[in-house]
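Read-outs: derived from the displayed coordinates by stated rules, not from any lab. What you are looking at is a predicted structure, and each value in this text was computed from that prediction instead of being measured.
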Structure I
Amino acid sequence: MKENVAGGAGRTAERLPRPATQQPIAVRGRGRRAAGDNRAAYAFLTPWLIGMAVFTIGPMLFSLYLAFTRYDLSSAPEWIGLDNFRRMFTTDPRFFDSVDVTLTYVLWSVPLLLAVSLGLAMLLNRGMRFLTGYRALFYMPSLIGGSVAVAALWRQIFGEEGIVNKALAAVGIDHGSWVGDPGSALYTIVVLQVWTFGSAMVIFLAGLRQIPQELYDAAAVDGAGPVRRFRSVTLPMLSPLVFFNLLLSVVNAFQAFTGAYVVSNGTGGPSDSTLFYTLYLYEQGFAQLNMGYAAAMAWVLVLGLAVFTGLLFLSSRYWVHYGDER
């Protein structure tokens, strides 16, 4: 009898609704707050997403379409398939001239820029007086180096009656216009690029300040000289910053335009010695109105930059060292 009563009571208790706990309410509250935060985040991101779609993704997709067309701005684009790319790689010698000039510029300007910026950063890292003033002074060229006014001034400096020739004439060296000589015109633009070392220098200087002095002391105790300390301590510790500056410098060098346009008066001369890739792209698109061909060149540049960037990242695993690695 007692067992029946206990069993009935147990079944009755099972049928009774269980009291609600606070956990589901709390979970639902957190879910509502998370959904509200997501809605607010998307609301704030909406203007950026619209701008990204309208001003970046949309034009990129349209330029990709134009790369397979013949388009001169005055008529509707005409689909021609791969003809632009076929012309680029088979029947356009100036295209390869522009690639050669750009690669030469990259191979000269990027290493020199990194070497000069690192050397000056090490010099300023020695506890000089008025360090803040020197740092601001050296950074100034990075702010104005890409302007049209500086490029025009550069053309005057290296012109036939420029300051460089006047200084050389004082020691008995007579040289014509540096920007008018096919053998030296490109290197005047390289010097202009190297002159804008300030940004990379500031980054290197910040990295040098983070290297523990104990590492240099230990290397000195082991008998390492200045060169060995630079190779074994400074460069490995700065390798992430070297990679960062190298990547930015390569991308910027491939896209160089203003200096070449102003120094050569927009012609790429003399004798196409300053015919940068971007300058030839501009000439095809806006001077000759071959917008389809210019769009194809732009996408080749994008793919080329992607390849170079990928190679840099692949190589970084062999020479870039981070502080948390063992």
Structure II
Amino acid sequence: MRALRKSLELRRVADRTRAIRPGMILAFTTLRNERLRLPYFLRYYRDLGVGHFLMVDNGSDDGSGEYLGAQEDVSLWRTGGSYRRSGFGVDWLNHLQWRYGAGHWTLVVDPDEFLVYPFCDTRPLPALTGWLDEAGRRSFGAMLLDMYPKGPLGAQPYAEGQDPFEIARWFDAGNLCISHNPRYRNLWIQGGVRMRRFFADRPGAAPALNKTPLVRWTRKYAYVSSTHALLPRGLNQVHDRSGGEQASGVLLHAKFLDTLLPRAQEEARRAEHYGGGREYAAYAEGLDGAADLWCDWSTEYINWRQLEILGLMSKGDWA
């Protein structure tokens, strides 16, 4: 009901949903001022096999809306509504998934999140979702892995259309805290560079890294907290509690580029993000152009097989 009410804030800019065909994988995204990231984001997911993008532009003034409106595989809505009061964009996307996603595998990702899964270098997303269908699985989990460059953030400018992982090639491989969330029956994961650098004195406030971004959607489903938790609660059980492993992926998170420096100050002022923007306030306080997030324990990214070896994802019984 909340999603239906908040749908009144959405203004249709480019509706190409008639192009959606049965079996298409659909991507849903909320964004604000992401013009530099969009060309690579769209190319990455097109190459993986996403058939259509349904996107909400929350008041961009950098040309993001104009760019997306010209893309033939994008349907675009615009809103000037409060990101915070829409459940941090969840209500808007829940409505679009309810209306257009039923019967499809739907992928909910931010413009700085890039899904990596077992065999992604040789098997497109339809191969993964086909296997999930055969296995009777309705959802697929992926841990968010914060990526960052070696050296000062401001010294390595990101260019439009560039693969962000040419710059942000490093990650923290081992400093993770995992607990069980009894309310939603999911694993709650925190840690990585954000806990190490920005929340070392209050680790419990570090951002959650557990996500369930890929779901075989029906109109009975809804996200309740970003892609961290879903209803019904069984969709959150993307891990095997019997001692084995379920197939899972990683969302490579390209937040820590030079573009974050002005963004953090703006979002800290707007206070539209979770916790009144405390995460962005921490970035604004702790980052400048000379900031270097790399340390002696940082690991350089190679491929999905490396992430499996490190225990950050699993191919489970998908052979």
For Rg/Rh (Cα atoms, Kirkwood Rh), find whichever of I, II sits highest and give me its label. I
Structure responsible for -6500, with helix-only ellipticity at 222 nm (-39500 (n - 2.57) for each DSSP H run of 4 or more, over all residues; to 500) calculated and labels I, II on offer: II
Relative contact order in percent (Cα under 8 Å, 6 or more apart) from the coordinates reads 25; which among I, II: I
Structure responsible for 17.1, with Kirkwood radius over Cα pairs in Å, for residues 171-282 alone calculated and labels I, II on offer: I
